[in-house]
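K.L.:
Pasting the structures here.
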Structure 1
Amino acid sequence: MEGNTYNGRAWVEIDLDRLRRNYRALREKIGETRKVLVAVKADAYGHGAVEISRTLQQEGVDMVGVASVDEAVELKLGGIECPIVVLSPTTFDFIPIILKNGFRPNVSNFQYAQSLSTAALRMDTRAKVHIEIDTGMGRTGVPWAEAFNFIRKTQDLAGIEVEGIFTHFAVAEESRKYTGEQMGKFLKVLHQLETHGIAIPLKHCANSAGILHYPDSYLNMVRPGLILYGLFPNSASRTIDIRPIMSFKTRIVHIQRIPSGNSISYGRKFITQRDSIIATISVGYGDGYSRSLSNRGEVIIRGRRARIVGTICMDLTMVDCSDISDIQLGDEVTLIGRDGLEEMTPDELANLVGTISYEVTSSIGPRVPRIFVSNGLPSGIKSLLGHENCLLHSQNG
């Protein structure tokens, strides 16, 4: 955001131009004829589901996928017009909302399918559904050996149209053998359906790792998530030209000189070994900045790394700036993103705390505003607490 300053205590910047480039790189990799269903669940992995979906809709994305009806409603209210697939099973209470709004529900239970059919007839509408097949994830979905009979029975229900069939890879970024076994089971189901003349328009199983490693899994629709946000499932997955679209930033709000032998923060987990310049930055675990980074993580200030010292608090974190000259109150601090030659990635943070990059970005909390940047300028700000479309005034007017 050169030339444009946000003065909040902590914020996330989302580069929509990079998102567009990532989407075009994906399209180039999979071919123009295949459809794309983008996973925007969990607020687009912390990136802002409505604005991400709106931008991709402008790029021509075919569908977006969420985890819940609540998420689907948020997109609908945000002006998203492309089909919205609810990828996780829902309870019966949500059926009227699904039908009223034309959402595509996950169907993997026949009792649910029957209730959907009954409600569709009562509301004089038709439910387009995506049936999930469990080929080895062991989470949700119809067991693959039972899938053919389930699909045939579901397709015969009045008021229901089976628009899609899908499965979910469990270890696409780790095990070629197991992923191949899952793919083989899914293809057997598709062959059974084809043999019996049952046509289902959309078939999808390739998540981000599948897109990167298994071209045979593309079928006629892919289901990316992580790679559109510029992140890779693992270090061996870099077979596409994408870049991260998120930066996470805060500011220095206090600076003090701490003599050698003094403790920092709760629990006295850090004792200064020299006279130190300690800066307090306005971010903490209440913002989704993991407490596990205490005494381990680093941030970037004025293009240089500074180590986190002491226990991360709910609202504040302390960093040792003894080796960085001329720090000042209000200096910008990069938690995720690039500053000069230094870069802090979600992968690096994930490795430090023993998790995955998905969790790092998705955990950034609701009180951290998302600022959406296009053509180098902030176009708007969204707080997950409900303050949307408050236009920022840049120095350029």
Structure 2
Amino acid sequence: MNARSHKMQKALVSGMALLAAATFSANSVSAATGDWPQYGFTAKGDRDNTQETILSRKTVPHLVRKWSANIQNVLSGAVVANGIVYVCSYDGHLYARDAKTGAPVWQAATGGNIYSSPAVAEGLVYLGSGDGRVYAFDAETGAQRWSVSINGSVVTALVVADGVIYSGTNTGFALAIDAKTGIIKWSTEVRPHGMLSAPAVAHGIAYFNSFNDYNGLDALDIRTGAVLWQQPLDNLSSHLGVPAVYRDLVITRSDSFISAFDAKTGQSRWFVHTVDIMGSIAIAGGHVFAAGPVYLWSYDAATGKYQYGNYVGSDTDETPALANGVVYLGKEPSGREAATISAFDWDNGKLLWQAPTAGGVWAPPTVSNGMLYVSSGGITSGSGIEFTAYGLP
């Protein structure tokens, strides 16, 4: 299998997992604790832990392995809330472990495969399953609180904002679910026969990427599910990342471009040509970060102006995690280069720390309360994936 085919297979197997506030969302918890409660950290999808104070440019070079667990077929990123880290496996299980020690807390099962990250808010853990249902489990005990049948399957991360869960399906539907009760508030067929990414939610709008016969960015009213505007994206793309909102812009990527649109009107504001990026973008400090096959790219979020493109190793096409001036990025093995998890200074792309991993890093890393969580290993049937936590000595 050539490298390009491998990347496309990886994108499909991952189910676009990289495809990621107010009183009910976990944003208020995060502001006080440094938890990472959902794929994008906040509903805006910026993937920047703005409350991380322990890990920094000065301390991250001292990271060491604290614990690891062999969990079968983990393809999802982890989320962290109230001292527990949650991660899903492809075989349909949700695992809760002590965030500091790795000790098992509980595990629960769904009726189908799980491709992507869960989300935590108000004492519940939410996830979508390949069995065509969305689930809510008690965050402390693992007891199932509710499940609801949807039109299609959820193969991307769920987003929680203001007491509502937003998700896209593999059948082209966008939906909003009451987070307390599981009652579907609205369901809109956006792209018939298509697939929707996890959304970014801000300005009263949920922004979804879509791909299949047509690749585009879709903006829906969060109150009614009505489509407000749509913009085409690079039709050469086999995998679209999760969009993110920066001020009055919604920014997203396809294989060949990073594009910014007016968040209210959908009017194009800027775009830049990139090289075969497959992960999602991340935004911090007024900059957009993305990883290509061999480079970590940085652009000005307001204008798209090029900042830098630093070589970080071959086959680096993962989604970054950002925190306190540091970019965390995984890579697959390629040729003589081993699989690694690395940390870079986000101002200039300088390597600050690097550690070998058990195999390719398939899910975006997570940074929370002085810990870095990484899933790595094989994805063939029956192979385990090492879920590892790093921290300071």
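Any read-out appearing in this document is the output of simple, stated calculations on the displayed coordinates, not a laboratory observation. What you are looking at is a predicted structure, and each value in this text was computed from that prediction instead of being measured. Cβ atoms are built from the backbone, for glycine too; each structure is taken alone.
K.L.:
Which one of 1, 2 has P(r) over Cα pairs in 20 Å bins from 0, in percent, as calculated from the coordinates, equal to 33, 62, 5?
P.N.:
Only one of 1, 2 returns 33, 62, 5 for P(r) over Cα pairs in 20 Å bins from 0, in percent, namely 2.
K.L.:
For which of 1, 2 does FRET efficiency 1/(1 + (r/R0)^6) of positions 108 and 332 (r between Cβ atoms, R0 = 35 Å, to 0.05), calculated from the coordinates, equal 0.15?
P.N.:
1
K.L.:
Another question about this same structure. Identify the structure, out of 1, 2, from whose coordinates helix-only ellipticity at 222 nm (-39500 (n - 2.57) for each DSSP H run of 4 or more, over all residues; to 500) was calculated to give -1500. Can you show the working numbers first?
P.N.:
Details: 1: -8000; 2: -1500.
Considering all the candidates, the number was obtained from 2.
K.L.:
If FRET efficiency 1/(1 + (r/R0)^6) of positions 204 and 252 (r between Cβ atoms, R0 = 35 Å, to 0.05) is calculated from each of 1, 2, which structure is the one that comes out at 1.00?
P.N.:
Working: 1: 0.15; 2: 1.00.
Checking each candidate, the match is 2.
K.L.:
Assuming 32, 16, 12 is Cα extents along the principal axes in Å, for residues 196-243 alone as calculated from a single structure, say which of 1, 2 it is. List each step's numbers first, then the result.
P.N.:
Details: 1: 43, 17, 14; 2: 32, 16, 12.
Clearly, the read-out refers to 2.
K.L.:
Kindly point out which one of 1, 2 the value 18.8 was derived from, the read-out being mean count of other Cβ atoms within 10 Å over residues 300-307. Numbers along the way, then the final one.
P.N.:
Values: 1: 18.8; 2: 15.6.
Of the options listed, only 1 reproduces it.
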